[in-house]
Structures are given as structure tokens and as C-alpha cells.
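Colleague: In C-alpha cells below, several structures.
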Structure P
């Protein structure tokens, strides 16, 4: 198989790690980045720190997709809320044979592509308003991904690798496809544990099951995950939200295959960590509220499933983010009161 031409859209913590490792493995890699991060990559290359080892990848970098051209594989590692605005500008990267690999949190725009049942083909307005993402990054060209690894930007131009090495990959239809094989081969060749799955939507939902509650509650409270689970009141709120999400999953034909207590145990293994949403809030970055919480509620609405606990938390965290200037959602005006 020929060496793939790969572009990483969003060369931040996870995207930068992928870019560096793919470049080390011999892929022709470019990155779409911006600001000080882009400046350092352009001047000095992309530095990767793995434990005591430090390496530098020299690769093409730009803030304009047109400068990078059409790709074999486009890995999208942006925050979900940033993709809506960025999607139209990505058109030069994508041709009819380009494989699109989103590595993002929450419910993705491609979730119901090739997925049977009453929601088949549904476009979620909470994550793909007006189908603006699907128009540029067609769901039919997607290989879905769920990321189980961590990394961080140490300083602009430098990525520090964290824990984990697992990437779950699957065609949204559940079928084995040549594009899935090609992505698995490329990522495995770069040293990742790239594991194909016939149930990528289930893997997305299983990860979301622990994120859609801990993330917004941590942003509201400022607490690390262990404190949220230790307090019986906040722990009960997490459980109620998980029950609601499990009900939605069952309607979609997705079973969790683990109990809430078992999911708590998985979270506790990570220790006293700050969720990504709390980290973004503290750093003044936009919050991934829509993909992580609004999208599962939209699905619940469409299936006729009430989610009162999730709705209450969504309302609170939206206002928290609005007041911090970190969320673009506009509250709908109340209808005018009729004259008496």
C-alpha cells in the first residue's frame, strides 16, 4: 500500500501526537493549526516528548487548507464546537476518495450514517446545524474513532504524551471496508493500538456515558471527578443522568454491558483529575456543551424520552459558559404575553 498523505486538522494535544507519530512512521503529514502553535511548528518543527525521549517532526503546516491540498486521510481533531465554523474552509482537503477520521468528544455529526433503526440518517442540529459539516465532510467517507489516550500541549510547538494508547475505529455501517483497513494500518504502523470495531456507535455512546455528566458537573462545581463521586448528592445526580442516557441507548439498540457502579470504578482509576470541560473553563476556552450534552438530549427528544436531570444540568452549564463568554448559544426569547 502506498504511503498515505495525511492532514491533521487541529494539531493540538491529541492531533499533535497523531501528527508526530504518523510522521515518524513515514506518512506524508501536514497540520492545520494557528497562532503561536503554528509559528513554532513552522519555525522549529513539531516536538514530541514521550517520557525522557524528545523527537522533532518536520512537516508542512498552515492555517489555510488550500495551501495543503487534497489528502488521502483527514484526521479531524478539533473541539466539536469549532468544527461548525471551520467546516466550510476544509473543502480543499477533501476529495471523493478522501477518508475522514474524526477524533472528537461527544456525539459526532456522522453518528446516524449507516446506522439502522428509526433514527437512520438523522442529522442532529445540535452538532451539525443545517448540515454544514456533512456538506464538506460527508458521513459516507467517515471512519469513526473513539480515543482512549491523553496528551497535552507543553508549550506552543511541543506535545507531551500522557497515558493510554488505544484508538477504536469503525465504519459507521458496522461493515469491514477498505477505508477502515487503511486507517487501521496507518495508525497501527505509527505505534498506536488501533483496534477495529463493528460497533463504533456503541463505543461512542459508552465513552459519552461517563462524559456527559462528569464534564458539565465539574464545570459547574470546579470539583475533580473523585470529589463529585464522593459526595452522595452529586454522585446521585451523575447516576440519574447515566440512567437517562442508558434509556436512550437502549432505544437505539445500544446496551452498555456494564453497570453504573462499574463505570464509576473505571473513572476512579483515573484519580483526582479535572475533566476536559473544567480545564477548558479555567483556561478560557470554549466548552463542548453541544456535542457532549445537548446532542444526547436532542436524541432523547426525538425518541420521546424525558431527560429531566440532563436538561437541568444543560441549562445550568449553558448559563455558566454564557456568563464566562465561552459559549455561543443564544437563549430563545420567551413569547410575548398576550394582552388581557
Structure Q
């Protein structure tokens, strides 16, 4: 009853921010993302009576509050087993820092855990299971460009992610700029709850998302970079506007974040078409076409305070592997 899986992070082009059901992780709105090659979590899960308690080790450190721990109960419930589990997970990028580590982490736990528990699930079922651990993890099950349906049913059976376009669909790239590797002060889950409860503009944000979804979906299928990039950037700014207008305000950006945002807008004026998107953290993801990646990296090298730059192309979905971590 041991299995291993790898899953890539995904970066949302149309954001998910806020749940209508926190137990089942059902979102107030749908979302669209790109599964990114290069930011990966590798996880091994074993269910065995020899374990006196659940054990979760991430990057060599045992955690007592990992999101994956309660998620094991969901997997056990589905499989009808009671054994405790050992989970060992390794991520090759900073965790809890606004780089979608929970998306790759919970997708990997779900895929490996389901197999280890004896479940035979298809991608739709794996997406639903991953969603129960972390909403955005539902999107990392699929590769390329992915849409997570909001769904309408109370049981969540129609809230899952599907692939819009394969990883090799076009030369769309995302240059991820790490401005801080520190763990963020306000975790996404708490930030979402605070925003839904106190932001006076939250309802307006939700009402605009369907238009963004339609625009970005069509833009991806038609390979319209301008439409996808400009809509994704605007969607990002709208989401952060809801965070900034909560009580107390949530501002994830740091001075380096702001310098990069302004630089990108200047680059566009100069004819270098690129756009930014930012999740719940200070990291900036620059959307561009492959032909402009090297020029963008060159310009980034002139901006002070950047800690790392990761060039990401569309990546594959979560999958089982034979390489066990213990």
C-alpha cells in the first residue's frame, strides 16, 4: 500500500479566490490556469498498520499542520480503510510563498494516496479528490491549459478541472520571478475567508469572472496572446483589489513586486509585449511568448532585489511514478 506521484504547480490566468463551501472546497467562481513545467512536487504515500500516527515530511522536515494530513482522512474514507499513513514529499521550489505549492503538493498526495489506498480513479475523480485538499490542486491533475468548473451541485460532483489545450498547444511561456522565499504572513485559505467576509467589492469581483473566463478560454483556443495576457493581468489586479479592501487589508506585494509590475508596463510601451499575474504572494509571473523570454530575462537582471527567475513552459498533469522517496 505504497505509491508515488509527481505533480506540477499551476498558475491561474483567471483566479480563484473565495469558497462557497469550505469543507468541500467549492469555489465562488470558476478559474483557468496553466500547469507549469519546472515547479514540481514528488510525493510518496504509504498506508500501513505499523504507523501509530500519520507522519508528513516535507523537504526533510516533519510537519504537524500540513494540509495533507486532514486530506488523508478523505482518502481513507473513500477507500474504507483505517491504517495510518506516512507521507514524504519534496518540492523543488519555495513552499507557502505564493508559488502554488499547495496545488502541486495536494495533487501529488491525492494521486499517490488514492493508489496506495487501493482506489482506481480517473482524472475527473482525481481532480475532485485533489480539490478537497486544496482548491487549486484540482487543476494540477491535468496538463497544459486547464479550466476548473465552479459547479452548481451542493455535493461538489460537478466541480472539477478539465484540459482546454495540451501543453504543446502554442509557444506561451511564463517567467516566474521570485522576489522573496519567506513564508507569507497570511495564508491563502485565511486570506480568502477574510476577503469573502469583509470586502465590500467581493460580489462585484465574482460577477466579472465569467466574462474573463470566456475571454481567456477563447484566447487560448485561438492562440490570441494579447487577449489572454491582458485579460489575465486585469483579472489579477481585480483579485488583489478585493484583498486590499478587506478588514484588515491584505497586501502581498513588496517593493520588488511593484518594480517588476511597473517595468512590464513600460516594456509594453516600448513594444515588448508581456503581462504580469500575481497569486496570493509577492512573486510575479510574467506571461510572454517564447521568442521574448531571453530579452525579458536580460531586463530582469537589471532589477534589484530579485532572488530567482524560473522559466516555465506548459507542463504535464499529475502522474504516478515508480521512484519512491522511502
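Colleague: Which of the displayed structures (P, Q) returns the greatest value of distance in nm of label points 7 Å out along Cα→Cβ at positions 84 and 116 on calculation?
Modeller: Of structures P, Q, the maximum of distance in nm of label points 7 Å out along Cα→Cβ at positions 84 and 116 occurs in P.
Colleague: While we're looking at this one, here's another question. Consider the structures P, Q: one of them gives 16.1, 51 for Rg and Dmax of the Cα atoms in Å, for residues 36-147 alone as calculated from the coordinates. Say which.
Modeller: Of the structures listed, the value fits P.
Colleague: Relative contact order in percent (Cα under 8 Å, 6 or more apart) computed as 15: which structure among P, Q?
Modeller: P
Only the coordinates and a few stated rules stand behind these numbers; no lab work does. Model, not experiment: these values are computed from the prediction. Cβ atoms are built from the backbone, for glycine too; each structure is taken alone.
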